[in-house]
Structures are given as structure tokens and as C-alpha cells.
Structure P
Amino acid sequence: MTAPTGPATPATSIGPNGELAPIVEVRDLVVSYAGRRVSSMERLDVRAGECVAVVGESGSGKSTLLQAMTGLLAGTGAETTGSVTVDGLDVLSAPERRLRAIRGSRVAMVMQSPQGSLNPTMRLGTLIRRVLKRHGVTGAAAKARIAAALDGVQLDAEVLNRYPHQVSGGQAQRFAIALAVALEAGVIAADEPTSALDVTVQAEVIGVLQRLRAERGVAVVLVSHDLALVSTVADRIVVMKDGAVVDEGDVDHVLRRSTCAYTRELVAAVPTIGGDR
């Protein structure tokens, strides 16, 4: 596989101590519906090339966090306080016009079942060209970006002639990531991107995300129930329960040395090779 063309990393700046400034910053976030808190986070920084995994049981607020990060809460009736800044833009206070401009080009969402979000009447090639055109990329520039994106996710150009129902789940997931690559998104918010795939295809999709981190400096925020998978790809882990963060730290701390009772329950529930759990 050849290295993708285009910028090697997303736009970044240097902090006061010489470190990379965060590309994602969450501060005092609270998301509520009808006065009931469903997701909250006091602070989260994600830098270019990092993978931060968010884990916890269903209903813990993980996916709502990703929706806030990608500007997908607008129009849902959600009440929000605090800020979520992506590449310098507060997506909670930005008008819809600005949100449409940054979705995909700054931050892209990769869903658990991407086939459901693809227009079933549209060939994949038409879809990706339309998305690029919406962001002002046409002609030879669009063609080059599409070729580089497909190469980056290891898909043959022939896939562009297919409809969503004509590709496998793994191909659909990689195509969804290719959309983000073509738009040169600096952040990928991945919501259970491998849970509907078999083990072999899971490895392929995770391999794609890992290469994008290494080759392009893409930041990944990964929501997952799979602690075994998270342990191999994440730099840091955030544990959520009942809409709040209950534990966080580097992978070794959270999975092996945490004193949080809930985290230890999650780790204890992971099946072992011997099958005694």
C-alpha cells in the first residue's frame, strides 16, 4: 500500500510547554433531555494521532458524547452546557451552517452500521463525489482524493460502481472511513465501528484506523464495549457509567491497576482464552 497523498497531519498548534495542542477539547460538558442528564464530562483533551477509547455499559452516555463532538445534537431537543471544541470551533454554539461545513472536513462520524446511513439508490462513487462537491472539491482534485482515500483503506476502485447492498459490512465500514479520509478530517469519532463484524474484518478496520493515525496524524475517539480490542489500539481510556466519567487514564492503569470498582467489574467480565469467565 502506498502512503496517502495530501497533508500528513491535520492542522495543529503548539501549546505553551512545547506539546501539541489538543485538536479536541471538552470542558464541563453536560447533555440533558427534559432535565435528565444523559452524558457529562468535565475535561477531555485529544491530540493529533491519539486514540482515546470511551467504554462503559449501554446507556452510559458514550454515544451522546460522540454526537456532541460531531455537532449532531442540534435539533434533537438536547440541552447542553459547557463546550466541545474541535480544531478551534465550539460545535455546541456554532450555527448549523458552520456545523455542516465542518462535519466530515474536520470531524467525521463512523457509525456501527454504515450501510444504514448510505443512500441505497446511489452508487458509492456518486455518493463520495457529491460529498466532496458539497465541500468545494471537484474535478481532478476530487479524483485524486478519492484514489488516495481508497488506497488508504485498502479498497479497490471497483467498489465505486457498487450500491451499498452490494458490499460487505467490512467494505461498507472501510468506505465510511474513506469518506473521512477524502475530506481530510482531522478527527474520526467511531461509534462501535467493529461490533457488527467478524474477527478478521474487525482487525482490518482497526488496522485502517491505526494507519491513519500513524500516516496522517488523525485523532480517533473510539466508543466500544470490547475491552480486549481497546487494549490493543487506545492510548487512553475513559470509563463512563450513568452519564458520567467514573475512571480514566492510560491503558495500563485503567485495565490493570484501577481502584475503581466499576472498572474492575468491566475488566473481570472480559472472557479469557481459557473460557472460565
Structure Q
Amino acid sequence: MLLVKEYMTDNVVTISPNDTLMHARNTMLRYGIGRLVVVEDGLVKGIITLTDIMYSVSLPELYYKPLIDILVKDVMTPNPVTVKEETSLKEACQIMLKYNIGGLPVVNDEGVLVGIFTRTDALRAYAENAGDIYTVGQAMDIDPPRVSPYSSLRKIIEAMETKPYMKTLVVDGESLMGIITKKDIAFVQIPPKMLDKPFVKRDSVLPKGKTGGVRFYIVPVAIDIMTPNPITTMPDDDLGRAAEVMLENRIGGLPVIEGGERLVGLVTKHHVIEKLSSMNI
């Protein structure tokens, strides 16, 4: 039976409750990670994630405060769920699914932080131990969220919130254009009054010398913040190979394409964890 200690990350990047959100965001960017354990006097006090940063740049009550004026303790999740080194990997995955969280601080009997177990660690465990058991088609979401290229930030977030993996595809009709994740939004700062109306109409000269109302987009919309031309996979591919691709490219999801161009789903770290949570390995 695989244990958390075999796959956890033991060099944990931590932060203080009194550090600023600006420092937290910059630290995540520097280390390429999506969460920081909040530690005080050696003990785990909370956890802060890209989700917290994402909402801080889109909620009216937080937007008008600069990130340098917001403290970690004001937006972190206090008293996070933790596990021990001897916790089974299967149980850890079940806990992540139950609470819809992407990382579990690992503590000893005294409550001192000794590591962290994340979705990425689970992905690595699956790729190394269960690669060819399932296909992508057996794990993927066949109805992932979709937004248009000119959807507003609020519409994007609303779409992402419909699924536990918090991602949305950007499509133009049936054509895949890109994918948007929490990371893409976490570094965008938009005035709340503009979230629902990303454009203004102004009179402008149209073709053939005519005049009329033209939309001028004044804030980033989906096409501005998405990752274009995302790496894709196919339904018959091994889920283990899809996990390896996500690990190699440091991404959390792969649109699923059939017949060379038809979009049929999305597979993410979340779906790999769903499979791991029911496997005895």
C-alpha cells in the first residue's frame, strides 16, 4: 500500500499569517506552485491558494485594497485538513475529493509541518504505479465548462465554479481555442464595475465610410487571458500517459480531442485523483 510519505514534497514553501497577499502571490509565481502553507512558531495555521488570489482580484470587497495591504491571515483557510506521513495515498486522495482541496499539509504527532501532499504528487503516483489501468475516456469529463472568446471575467469564473477542478475551455462554436485556469486569473486585476461589461460602444468609421457603434474591449476577456492552442489528448490514450504529459508540462488539464479536431471532453488532475481514490495500490 502506497503511503503519503513516499510521494509528499518535504521541502515546503511556507509563509507567515502577517505576510501580504502581494508577497504570497509573488512567492507562488517564483516557485511555480499553487498553494502556500501558513506557519507560525512551527505550527500550521492555515493554507492560501491560487483560488484565494483569484477571488481577491475579482471580489469588490477586496479589489479596492491593494494586494500589499491585504494580509495572508485575512484570506487564508485557517486550520486546514492535515494528514500524517503514514496516511495511505488512497485515503489522502479521498480526503482531497471530500473537501475539494488540492493540497494536504503533512504533520507529525506534535502538529509540526513535515511536508505537503498535493494533486501533483498524486499525479506522479498514478503515472508510476497505475499508468495503463484506465484510458482518458474512462476518466474525463464529457461536459466541461465552456466560454466564448469574449466572455467577461465574471462569466469565466462562474463557468469555472460549476466544476470542482476550476477550469474552463474557450471555444468558438465547436472549435477549441484555449483553456483558462485559476493561475491565468490570479494575476489579473480588474475593477469590479467592469467585470460584467467588458466593452464600451463608441461611434467609429465602418467600412465603406459609414459610421456606427463599435465595441471597444476595455478589460481583458477570455481570449486575452487564456492559454491558446493547449496540449490535447485522445479518449483512447492511457490515463497514465496523460498524467505524464501534465507533469512534464506543469499543467493541470488536457482537452480531449477525437478524430483530429472534435472536442469531446477534458481530463484533469482531479479526474486522476478520482481513480486513485478507489484503487488499492
Structure R
Amino acid sequence: MDVDARQFLLEQGVAPLQGLAEAVTAISGASRFGQKRQESIDRFDALRLQPPGRDDKQLRDYDEWQSKQLLARFGISVPNGRLVDAEEAPAAAADLGFPVAIKLNHKNIAHKTELGLLRLQLMTENDVGAAVETITERVGTIHEDISSNKFLIEQMIEPVVAELLVSIVNDSKFGHVLTLGTGGMLVELMRDTRTLLLPTSRKEISQAIAGLRVSTLMAGFRSQASVNQGPVVDLVLRVTHLAETLGKALGELELNPVLLSPNGPVAADVLLRAAPNAMLTNIGLLR
């Protein structure tokens, strides 16, 4: 299209499209914009858009026990568990019921699996006692400055169909950014994620999950058990509500993995960085 033709079209209020590929891309973008605009209008009253920003100077890490108490307050399922001293661990495990998992509880240790600070499928009190000894020895070799006698014992979640990553980062420019993806040990290998800006909707979350490769497992791959997507979306919405409630106090909130079971999703591990605020103080757990 020559210059005169383009100028004529512009004068008539028509956007000249420079080629078929560009035209299709532009039409697709316009269609998507119109769809998103209508969705925003339909849920205008529900939008809780907050200005970007976070209190970097006050950010602190919380341990897994504290973080899971916060999740539970917002209706997010976590494993049935106990926070105990080393000598209390075997009896506490028996009281919970086997099999159990045990891990060191410390705010400065996030990735316990990679560090050998997590033991799964423990079937007896002797197994738990041995696991406590192993973990204690292990932490002494990798974190000499960390001295902790607190262990988190939890009932195993079974069966597990798939694992999901649910993460919210408070970006200084864009605000709260939600990432959904294949979780567990495969999160970095698979790189199977979808990103949404908050506030978001049930529809957008459902579409994001459906676009993940892990959704094939959720649907019941090769006649395996399947997972109802509805409760998974509910969990993600509760996580977004928690993030919005924390507001600028939130630095990062990561649930990985969220274990997806026919009985419902359960947050098996959580990382929380946040600045102390009135809500956290009032809960009485995060001081």
C-alpha cells in the first residue's frame, strides 16, 4: 500500500493494515480488548485494584507453621499437623496417625526437599525418631548458624493426582502478580505457567488452569483419578483474597506444591514474605 492510499484511509478514519498477518493480529487484539473490556464492565463492582507498591524495608520471612495458620484463617486447606520439639515428635506422629511427613520448621529455610530436611511416608514412631536425628544432623552441616528444635509433623495427603504452583508476588510497578503452574519438584523443569494481574476473576483463573499441561493430569490421564477444577479455583481465589487483604504489606506468597486430590486441594508447603501490619498482629500468630 503506497503512501497516498494510506493517507486517504487515515483521513476517512480507517486504519490501514500493512499485510495479512498484521491485519489478523490487529483484529485478534481488538477482539480480545473488547472481550476483556466487557468482562471488566460486568464485574466492575467486584474489582479491588490497589495502587502498586510494597514496604521493602519491613519485609520479613515467616516460618511454615505461621504461614499455614494464616492460610487456614482464609479457608485455604493445609495438612493436619503439629508443631513439636524433637522429643515430642514420635508421640505426636502416633497421635496424628500414620503415615506422616516431618520437616524442620524455620523461617530461614525455604526449600527443605532439596536440602534433605523433609522426610515422607514415615510409618512408625521409630521412623519419626530416626528422621528427627537425620534432619538435625543435616541442618548442622548446611546451616551452622541455624539452631532449631522445632519440627512440623503432618499427615500425608493421599492419593495425589497432580501438584500445582500458586504464587503471588507484589511487583513494585504492576502490583500483585499471580502465577499458576505445574508445581512440586517439576516447577523449574516444566516451566509450565500462566500469569495474571490482580484483581482477577473465576473465569480467568479457570482458563489459566485449563491452559496448563498439568490440567491433563487433573482430567484423569490414562484412566487415573481425576480432580474437580472447581475447588482448585476456589483455593486460588482465596489466595488472591489473602493477597489483597495484605495489600502493600505483601512481598511474596508461594504455595508449592498444592496437592491436588479427589478429596480437594491442600497446600503442602508455603513461603511467605510480608511486612508486619495490623491484620497479621491481630491474628496473634505472626509477630
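Each reported figure results from applying straightforward, stated rules to the coordinates on display, with no laboratory input. Given the structure is predicted, the values throughout are model-derived calculations rather than measurements. Cβ atoms are built from the backbone, for glycine too; each structure is taken alone.
A value of -0.53 was computed for log10 I(q)/I(0) by the Debye sum over Cα atoms at q = 0.09 Å⁻¹; which of P, Q, R is the source structure?
Among P, Q, R, the structure yielding -0.53 for log10 I(q)/I(0) by the Debye sum over Cα atoms at q = 0.09 Å⁻¹ is R.
A value of 1.8 was derived for distance in nm of label points 7 Å out along Cα→Cβ at positions 32 and 128; which structure in P, Q, R was it taken from? This figure was derived from Q.
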